[in-house]
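Take a look at the structures below.
Bear in mind that the values in this text are calculations on the coordinates, not laboratory data. Worth saying up front: this structure is predicted, and the values here are computed from it rather than measured. Cβ atoms are built from the backbone, for glycine too; each structure is taken alone.
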Structure I
Amino acid sequence: MFARRRTDGRYECRVSYLDEDGEKRKKSFYGETEDECYEQAEAFMEVKTMENEGIECGLTIPDILKRKYEYDFSMNYVTEAAYDRNLHNVRIIEESRIGDKPIINVTERDLEIFFKTLTSYANNTISKVYQQLKLAYEIAIEEDIVGKNLMNSRKLQRRPKSRKPDKVVKGFTEEEQKRFMKVLDEYKVPAWRNNNYKNQILIALYTGMRMGEINALRPMDIDFEKGVIYVRRTVSKGLKDRAILRETTKTAKGTREVPINDLVKPVLEDALRNAPKNKMDLIFFDVNKKDVITTAQVNCQFKRLLVKAQITDRGQHALRHTFATRCIEAGVPAIVLRDWMGHTNIHVTLDTYADVFSRMNDDAMTKFVDYTGKISRLQA
């Protein structure tokens, strides 16, 4: 392989290679300098060598990720909902400038530019896409598609930060809860609307259960004798946002027993009395659709109630946060609350409700001084 000067002043070098059928072919490369020519030719021959060794050089980052997720889904390592969420985030990469570029051709500069576009998304989304990029490169390294993990470079070791403020879901203040309960008590469901979501809303407010878990309850899950609700499954999104009943909870820790307190007991009794007959044996069921009730359906009703109660718009997850807030204010230990809420670990509980715990500790030093002073007086 050697470069020759053309009449137009540019350089040209030609290489010979074997195509996929074993036929001998030739290819020319052009550049302003000899080095530019050689670099193009060497890169091409490197790819051809890899292809001859069975390495898929044309794979893009989305190709690698999709293949990984499809395998995990086929092996039942991930749920349908998780698979769909993963594909949703892959689409962000797919629709970018690096989406259709083979991973071996993606440069550090390409990734830097892509990172800048990510700042328009929420931090939660950025974090997931960033982890996907790391995963794609780890797989590419393992399969000898690339020789260098660009995600380990100094400039790319930190994920970008969103320009948007983090969305914080807050529970009701005591005053807001009073207004909400008054509206909920007085609200009459229109005759044309068959589903009454009042009991689901109250169960969330009095137990902290996720709405998907509530909508998945069956009569067998309510044990008045032992005084517990068995949380064993959830309603979640499947492929293309299709609602599905999962026979498992959102996380392993989500499988739990929630105490039936005096506030929620009459609500559960009323829900059982009015449970419609259905093939899924669910306490809450959409008789019109002949299908599960989704969180989104309850959320629509919840938002109508917020308007009537003159409370700032927020998602129905605020009910779960309100329950946790009232528990902390009542002195329920964090480790107990962790189990009731189904959090993965105690850090999730402490981090999620850090502001509430902090507020409850405002008088901690006063308590310490009073208690220590009392001991000192007794010793005297």
Structure II
Amino acid sequence: MTENHRDTRAIHVGQDPDAAFGAVSVPIFQNSTFAQTDIADPKVWDYGRSGNPTRDAFERALASLEGGERCFAFASGMAAETTLLLTLRPGDHVVLADDVYGGTYRLLTRVLGPWGLELTTCDLGDADALADAIRPDTRFVWVETPSNPMLKVVDIEAVAALAHASGTRVVVDNTFASPALQQPLRLGADVVVHSVTKYIGGHSDLIGGAVVTSDADLIDAVGFLVNAVGAVPGPMDAFLALRGLRTLGVRMRRHSDNAAAIVAYLVGHSMVNQVYYPGLPDHPGHGIAAEQMAAFGGMVSFVVDTAEEAARIARGTRLFVLAESLGGVESLIELPGPMTHASVSGSDLEVPAELVRLSVGLEHPDDLIADLEQAFG
């Protein structure tokens, strides 16, 4: 079914009606082990940590949407990142984009740093800086695009060409765009990682992660670690993630449309000093985003005069819920500095205290604008 559109594959790949009873939705195989016909000739499924039919259906569907050979599902986005990074060894080096999720930076510096992994942060939009940052022992260039929370856009194809010339793999965190809007593997990336919790799940009711790749060596290495480390999702989370994939394309179009309406309102507001959104023509990465994304997504950040003003606005909304996370059907508002990105405080990745981040949901845009208007006061 690879010739079909992504929206069609999201609903059908790995999701044939159940052979036993004809269930149209993939059943939840809520079991930890599987009966075997023989000791020497095990069935496809043996133990739930190694694999599960519900999880397999989700992995097949997401791999298809990303254009990858294999997808591995995990219990969280951080579990996915950790397992992928465990394919490296002490002394290996990673180049990290200079605007990433705080949890990724914390993992690399405070967990895997003492273990022996080495790290350099870099503006991946600066080809000379990236070339200088890559060393003979660099194993990954780690990209977020659009980034969290400054909405920087990275030219995946250009970064991949430069990294591959040095024999370095490129990892792209595709959480903000999702495969409905961007397919990094088709642009030259070697690996895609996701927090499935966000847009793929889409309903703020699961925690999950994923790694997608066509790299045969990484498929073997990550596949081994899936079973050996065991940071896998349960069948219910896999079922919910698969349900989310089925409406991903429709939701991402509405998220993007709503975000564009919010941005138009914010750009004209006297209290807003700067709006970060790749759909804006004056955004530094607008041209690249227009080429490598189908739409500009549902994430928006903006800056006001003071941290106190930002906090007052975040506390004052009624429809936008003050909460961490993103990508659900409901709109969320947060201050990255003290919330999702507190772990980068004092580092080169520190987030301005005056920055407000919005995850624009699926409500009517007029209601969302009215909510922001009353919060601004």
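For the set I, II, ranking by Kirkwood radius over Cα pairs in Å places I highest. Which structure, out of I, II, was relative contact order in percent (Cα under 8 Å, 6 or more apart) calculated from, if the result is 12? Comparing all candidates, it corresponds to I. Looking at distance in nm of label points 7 Å out along Cα→Cβ at positions 17 and 33 for structures I, II, the greatest value goes to II. Can you say which of I, II returns 1.00 when FRET efficiency 1/(1 + (r/R0)^6) of positions 169 and 313 (r between Cβ atoms, R0 = 41 Å, to 0.05) is computed? Structure of origin is I.
Assign the value 5.4, calculated as distance in nm of label points 7 Å out along Cα→Cβ at positions 105 and 337, to the correct structure from I, II. Source structure for this number: I. Sorting I, II by distance in nm of label points 7 Å out along Cα→Cβ at positions 89 and 145 from high to low puts II first, with the largest value. For helix-only ellipticity at 222 nm (-39500 (n - 2.57) for each DSSP H run of 4 or more, over all residues; to 500), the calculated result is -10000, so let me know which of I, II that is. So the calculation was done on II. Distance in nm of label points 7 Å out along Cα→Cβ at positions 121 and 225 computed as 5.1: which structure among I, II? Of the structures listed, the value fits I. Identify the structure, out of I, II, from whose coordinates distance in nm of label points 7 Å out along Cα→Cβ at positions 249 and 353 was calculated to give 4.7. Of the structures listed, the value fits II. Taking distance in nm of label points 7 Å out along Cα→Cβ at positions 161 and 185 as the criterion, the largest value within structures I, II is that of I.
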